[in-house]
Structures are given as structure tokens and as C-alpha cells.
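Take a look at the structures below.
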Structure I
Amino acid sequence: MRPLILIIVLYLAGSSMALAQPVVVASIRPLQLIAAAITEGVSETLLVMDSSQDPHHPSLKPSQRRAMNQADIFIWIGPQLETGMEQIVAQLSATVLPALQISDLRIYQLNNKPDPHIWLDTDNVRLIARSLTKALIEIDRQNENQYSANLTRFHQQLDVLDEEISNTLQAPGFPPFAVYHDGYQYFEKQFSLSHRTSFTSNEEVQPGIRQVLAIKSVLDSDNVNCIVVDPSVNTENLGNQLERSNLRFISVDVLAHDIPLAGDAYLRFMNNMASNFSSCRD
């Protein structure tokens, strides 16, 4: 009986190893949403930084470090966004995908540096998804067909998404608007929008009163009544400084923290963004 038991144990152990799926870990929520579209039906992508973390100044908890150490594939934007994580990433045994280094990306400049918000352009997202799919197949041939099918479906969904966003925004004749932080240019340029002015081009630098007054002059002269802000902005205080009763503040979270994780989560994130921007028409 002992040889039989040993054979069964070895068989079960081998089966368990064969069924083990590669662990994909994403640094920020938007990358997790993109990865979820590719890993759907195989595994669930883990996230390092939640809504309590500032990607520009990550202060990782032990649990977040453990998540990174579990990774077979770690995907992040790069030091241009997740500042200070370079040393931690260099120590990982995982396959590391710095999204900003993917070939053929459309990259714009912000403050004379690459703007890291590349996930706001669906053409860039296609390239990110393709690179992740390739990395997954290299270490998990067993699920190659699933990953490839997921990628094909995701690309098709992105084609539909592009059309839906264009229809939602109706860019010709879009009303003038301003942005608090100049971090939406990938989305704006892809879908033919253009803000009149921004309060700051650096998320870490708050505009002074002189800057706010200069912006107020632009808002008045260009009849701008809509301002796109991120959720952290104190709109009541900003409204008081601008002394405009007819201003509408539109909150847009580019880090997608309010989107539940699912295979279609990135699509919902971008559709929500388009819907929020279109509120400037109301």
C-alpha cells in the first residue's frame, strides 16, 4: 500500500503545481484593471497601492511589500510615477514590466518630462495589454489560449469603447473647460478635447493666490464655467477664491479607485471618465 500512497501523494502534488497560476501584481489601480482583462478566467491581479497611497510618494506597508514579493509578474508605470520604488522593484525575482518603457507608446511631455498618465490613452492600453499577455504566455503556456482570447476580446472592446467615448463627448462644440491639474492630456488629445487653462502642472505644488487670480481672469474672459478636478481638491475653498457662483466642478479620479475589479473594469473606468467630462455640457 505504501508505494500506492506515495504515487497518489506525488500525483496530487504534481497536479497542484500544474494548476498553480502565475501571480500578477500591479502597482496602481489602472494597471490592475488592464491586467484583469487579460487574466480573466485564470487568476486575479493583486494591487500594491490602494486609495490611501500617493503613487508619487509611496510608503509601502509590510502587506504591500509581501504582495510585491509574491509576484511572478510585476507591472508598474516606472519611476516617473511611482517615485522611490526603484530599489524595491530591483530586488524582485519577478518579471518586471515598466509600462512607460513599452515600445511604440504615445508619450507626451509634462514639465519637460514624460507624462506618466499613459493609461488614459486607449491606444497605449492596447500595447500594455499586449506586452502583459506576452509575458504571461512565456511563463504559463498552459493558459496561452485563454490569455490570447482575452487579449483579442479586450482589443475588440476597446474599439467599441473608443466609439462610445467619442459619442459621449461629441468633441465638436464641446464647451470651454479648465482642469485643476494638467494630468488628463492623453484622454483629451485622443478624443479631441482641449482645456483652456490649468491651475497647476505639478500635483505636488498647490497654486498660490496670484496664480488663482490669473486663472480667474482666463475663466472670465473665455466664459469657462466648468473645472475638472481630482477628488482631493477642496472645491468649496477654490470656489470661494474664484468668486464665481456659476462654476461647476467635475470630479475625475484618474487612479480609478472607485471602480470594482472585474474583467471589464477598465472599460467602465473610461466610460465613467467620458461621462464625467460630458457633464460640462449640462
Structure II
Amino acid sequence: MSTILITGASGFIGRALAQSMAHAHTVIALSRKPIDLAGVTAIAGDFAEPDELHKLDDYQIDVLIHLAAVTGGCKEEDGLRVNVAGTHQLLRYLIERGCHKFVLASSIAAVGFQSVKFRPLQLPMPDEHPCLDRDGYGLSKYLMEEVTRYLARQNEEIDIINLRLASIIPDDRIPTPRAAGPINPWAIGAITLMYLSDTVRCLTLAAEAPLKPGVRIMNAVGAQACVADSVPTLLRAWYGADADRIDFSHYEQPGHERDAVYDITRIKTELGFVPERNF
């Protein structure tokens, strides 16, 4: 049994995760909004405010699962202040108090797909596809990942897993597959989904995995894209002539026409995570 700190525990993912993990671990839940969950020690506080972190002084944290953040559509300055600087001070605080294992919710948006001008450099996109962001949110998540690399260079014994999470949906939702048509902002986010139950299992596997010093970035998305036709058909409609520069050969193999646009090989190999629900 480990003592696990979950930030953002009042949110959609955090609440479900805290409730699930409390069956096997001591769970400390930090969130700006107060929560009341059986078996969970709830602390009201903002991880981005230095003085608020001292509310954790009485606890010896073994593992951090960091879900709290300002999300897509945020102002550029808010993303940098909270997702980058705030995360830096949270990690620094915990490292100095002896925590060695960290699981952070990064985002598939770290590649920069929010803009209609985004074009993936390759498909499926690898775990460390470069950031091509134009609006600030994706940049904030990418820079958060870079902060973890910086801290790991200073503290070679720590284990950090950055999960580039998909757009997460409730288990009872049946999404409408995206058909070919004009491209909209956040378009890839609309076809890259994962159910909540799979997300909770994914985060749990990452938190419970044996300690492996270093920094890892892993895509964490559903195994299939939520598309009405094949991935190449949709992306050619979106990207026009730009699609000619993309290698679609993966999706031209029989049975792979609707595979995810993010590569999930590494998370399967290293954490044993395979999404159980598809679209």
C-alpha cells in the first residue's frame, strides 16, 4: 500500500480515480473545491499557490498523480503560470520531501492540434511528437513535460511518467463518429477519445508500476479513432493537398483503417495498458 497524492481530485477523472484507488492505497486528494469521498483524505488547496502546499506537510507522499491544470482554451499566461510554473513548484516541493514517483496528466494537445493549420509530421503520431502549438495550451503541456526532464536531470533517482491523455468521455456516452467534412479547431481531439474506466485503469497502472528512474512520455488514447470512414479518408478531407505529405501506409493495412492517430505501442509494452473499450 502506498500513500498517493491526487491533485484535481474534484474533477471528472480525479474523483473517479481517487474513489477507485482508495480501495488499495492511502489516498490524499488535493483540490480547490472540497470533496467528500469515503476512504479519501480530502484537502482543499491550490497546487499553484506555494503557501497552499504546506497543507501537505504532515503527509509522506509516495506517489503523485497530477491531474489538476487549466485546460484547453485557457489564456496563454494562465497555462504558463499554472501548468508550467505551478507544476514545477509542486514537483520541487514533493522531491524535496522524498517522493520519487510521479504520474502527470499531459495531453494529446501537446502536439498543437488545436489550430486548423496543424499537420502531423507522421502517423500514427509517436509519443514524443514535437510541439507545433499556436494557442498556448498545448505549449503549456509540452513545457510541463520539459520541466520534468529538467528536474530528473537534477534528481536521477526519480521516476516520472507523462501521459498524453486523450479526450476523456463518460462510460455511458456513445460518441458520433466523425465524417469527412471541413476541419474545425481541435479536430484531432474529437476523434481521439478514451473512456473514463480505461483512463482510471491507465493511471492506476502507471502509479503502481515498479520504479524506473527517468522521464517517459506515453500516449494514452483509445485504440481506435472515432471516425465514420477510414482515418486517411477523413484527414485527406481535412488537410487537402497537405495530406499528400503524410504517410498513411499504416492505415492501408487490412484491419487498421480506423486505428488511433497516436501510437500506443509504448504504453502497452511498458505499462501493460490496452484500452478495453473501442468506438
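Quick note: the coordinates plus some simple rules give every number you see, no bench work behind them. Everything numeric in this text was worked out from a predicted model, so none of it was measured. Cβ atoms are built from the backbone, for glycine too; each structure is taken alone.
Using the calculated result 0.95 for FRET efficiency 1/(1 + (r/R0)^6) of positions 164 and 228 (r between Cβ atoms, R0 = 30 Å, to 0.05), pick out the matching structure from I, II. List each step's numbers first, then the result.
Details: I: 0.95; II: 0.75.
Computing FRET efficiency 1/(1 + (r/R0)^6) of positions 164 and 228 (r between Cβ atoms, R0 = 30 Å, to 0.05) on every structure in I, II gives 0.95 only for I.
A follow-up question, please. As an exercise: helix-only ellipticity at 222 nm (-39500 (n - 2.57) for each DSSP H run of 4 or more, over all residues; to 500), calculated from one structure in I, II, equals -14500. Which structure is it?
Details: I: -14500; II: -7500.
For helix-only ellipticity at 222 nm (-39500 (n - 2.57) for each DSSP H run of 4 or more, over all residues; to 500), the value -14500 is produced by structure I.
Can you spot which of I, II the value 42, 20, 15 was calculated from, given it is semi-axes √(5λ) of the Cα gyration tensor in Å? All intermediate terms of the calculation are to be shown ahead of the outcome.
Details: I: 42, 20, 15; II: 33, 19, 17.
Of the options listed, only I reproduces it.
As an exercise: distance in nm of label points 7 Å out along Cα→Cβ at positions 196 and 244, calculated from one structure in I, II, equals 4.6. Which structure is it? Could the numbers behind the result be given before it?
Working: I: 0.6; II: 4.6.
The value was obtained from structure II.
Suppose semi-axes √(5λ) of the Cα gyration tensor in Å, for residues 60-139 alone works out to 22, 18, 9; of I, II, which structure was it derived from? Numbers along the way, then the final one.
Numbers: I: 22, 18, 9; II: 27, 16, 8.
This figure was derived from I.
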